1. Kindly point out which one of 1, 2 the value 25 was derived from, the read-out being relative contact order in percent (Cα under 8 Å, 6 or more apart).
2. If distance in nm of label points 7 Å out along Cα→Cβ at positions 275 and 339 is computed to be 3.6, which of 1, 2 is the source?
3. From which structure (1, 2) was FRET efficiency 1/(1 + (r/R0)^6) of positions 83 and 179 (r between Cβ atoms, R0 = 41 Å, to 0.05) calculated, if the value obtained is 0.60?
4. Among the shown structures 1, 2, from which was the value 34, 25, 21 of semi-axes √(5λ) of the Cα gyration tensor in Å calculated?
5. To test your reading of the models, identify which of 1, 2 gives 60 for percent of Cα pairs over 20 Å apart, for residues 51-234 alone when calculated.
6. When helix-only ellipticity at 222 nm (-39500 (n - 2.57) for each DSSP H run of 4 or more, over all residues; to 500) is computed for each of 1, 2, which one produces -24000?
Structure 1
Amino acid sequence: MLAAGLILLVTYFLFSFPNSRGIFIRRPAAALLGAVAVVLFKVVPLHQAYSLVDDDTLLFILGMMIVIGYLQISGFFDEVERLILSRARTTRELLGLVVVSAGALSALFMNDTICLMLTPIVLRIARRAQLHPNPYLIALATASNIGSSATPMGNPQNMMVAIHSGIPFGIFTSRLLPFAVLGLFANYAVIRRLYPREFAEGRKIVGEPIEAVPRGRLIYACLGATALLLALFAFNVSAPLAAASVAALLILAGATRPRAAFRYIDWELLLMFAGLFVVMGAVRQSGLLSLFWGALEAAAKTPIADRLWALTGASALLGNLVSNVPSVVFLVNIIPHLGRETSLWLDLSLASSLAGNLTIIGSVANLIVFESAEGQARVGFWEYFRAGAPVSIFLMALGTLYLALGPS
């Protein structure tokens, strides 16, 4: 139990401060080291460590990554860039299109990958239109976090919540989508107000739109596969099976280019998840978490509203200490002991997604945007906080209140 606790603390410390002086271990490596440590210190034997990996979550994420990889090589994201530039006449319109595009795409696909794809597009648009990139990069990061809260496939932590809770796609989306839409409107309004010169009324965009490129067969296959994926989710087909099946269909449709699509698979994210599953599974097996079960069982007897507010606070705090993905890996072990209400799982998903906007280190998506823009733009902690925190706090409070008053 002592060994499990120390390994957990060290692993999460490395997650919290990966860029500190003297620390050169990135998050995926920290997760792998933690997984190896629980075996070496005999918290769990090697054969049991294998069984602690959540194969369903990894398969779901892998399938979604392959789908997004094919969308990338088909030219889908180039088409998004062309459409944004061809329709934006003013800076206000451009901001709105960035917010809507990032939010909508992140609801359909993983926000981490969408941020990876759209960051260079936003930088190119800003450079082409001779604009300051910071407001648009902040809009991309914050809108992707908000949009990703709407569906089970919006981000890795939502996928994990959906699989562990068994909440049907329709219920999950119908309960959380209103907050994503409201959040995107609020996000647009706050960013526009923070940069009055950039978004002065009637400020025109300078620059020529990109000419349309003929669309190949693959882009239509990708759009059809996406529609099929959503249909499978709507009919409650197993999420990992649906994602893997659609990915397999796309491999067949683009049979000559699988290697190009596979380049967009984030193997480090998969490694990080696998390592975290082993660490948290070992902590659970050691009996360490059982020390808290008494308190949790007592908390389970309190009104649902109290539990929801406590869970929202824990998600926001942990998410901004160690980032939202590892915080959810920890909290999914806690939820079953807080109660069986669906609203608890939905609150974990909503709060962990929205808390990503509280600080610049609150989500992996934020780190992707601002690390990818390194050298072309620099967004500081307080500049981001002024934009992300007000919307994050407002939506988390409103969402928790809604879930507390609605059906449990």
Structure 2
Amino acid sequence: MNLHEYQGKIILKGYGVPVLPGFLAYTPREAQKAAVNLGLVNGKSTGVCVVKAQVHAGGRGKAGGVKLAKSPDEAFSYAKSIIGMNLVSPQTGPEGVLVKKVYVEGGANIKHEYYLSLIVDRQRGCISAIASKEGGMEIEEVAEHSPEKILTLPITLESGFQEYHSRLVAKFLGIEGPLVSKFSKVFKSLYNAFKGTDCDLLEINPLIQTADGEFICLDAKMSIDDNALFRQRQAFNFLDYDEIDEREIRASEVGINYVALDGNIGCMVNGAGLAMATMDIVKQAGGEPANFLDVGGGATKEQVTEAFKLILKDAAVKGVFVNIFGGIMKCDVIASGVIEACKELKLEVPVVCRLQGTNVELGKKLLSESGLKIIPADDMDEAADAIVKAVRGK
């Protein structure tokens, strides 16, 4: 689950991570008031504030979603231009996202900017820290053009965070003398926040060093493991339904794992591994999957019906690939759900159904006697080729 910047900073502050004061604003007037509260009327602090779009995407600055204001009136004007804009960045895709709120944050006297993040490193089986002197830039660009400017430091679960980790990172970043201990304190707090909140990703870009030698997290991108939300009540309460596809919300309500993608072949599968393999084989056959959908090992007829409805709510879907291996899940239950959904929705797109496992013959019999134009298949290669050809009208 992704968090907004302001939400991440609320959590980080609780772990002792230094962040600047700021206020959330839903209207230009609220942004103006926030600027007043930050001391921009009488020139307190740095005399500036930053108005930032709050969306689940990076690249906000280049897209016009981050503005430096030198007065409350400027904060009002910038908030007015940002709230309601359709922000388009490399992470949103060409369709962009609607900005509904901004975060108005105090300014800082910046001396240096750094990049620092913590990730779950699945390849190494540990937490890894990623650091660079190129703070404020998109790390993907740095990795592509100047990989030598990036340090990846594994932190094993056995050792946990140690002081030498911060010294290694500090040395790479060129941080020296008394500043090392200050940096180490911030780094350790970030690590504690990462583990304490079950993060998948914690990205600080930039982490700044101020002119008076303090380190402050100027931005915060946090992603929490969905499977840990049951014990992360604060993060769970930060769930922003405006930023989530309504189909994904509905899927979670009925116990289905669903993620919308950009293709035109809907996929309904049981089991996450088989679902991933199904998307791969659709791609291999020349098609583009429209979703990841796992109905689980023990789905009911009603869940299968709802899954089919979720797939067909996507206007881009031109065909559906049902790929089920029945273990706990029975093929006749899947078949009944597919039939019910097709009839209720008056299905007009082609459906290829590959069933194997428990009650497979009964499932196939139900499909063949349904009167629906469902294309049967016995193996995955055959099914993938069939749905790709059907979508292309061949």
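1. It must be structure 1, since only it matches.
2. Computed on structure 1.
3. Among 1, 2, the structure yielding 0.60 for FRET efficiency 1/(1 + (r/R0)^6) of positions 83 and 179 (r between Cβ atoms, R0 = 41 Å, to 0.05) is 2.
4. Only structure 1 yields this read-out.
5. Attributed to the structure labelled 2.
6. 1
Bear in mind these aren't lab numbers, they're just calculated from the coordinates by the rules spelled out. The model shown is predicted, which means the values in this text are computed figures rather than measured ones. Cβ atoms are built from the backbone, for glycine too; each structure is taken alone.
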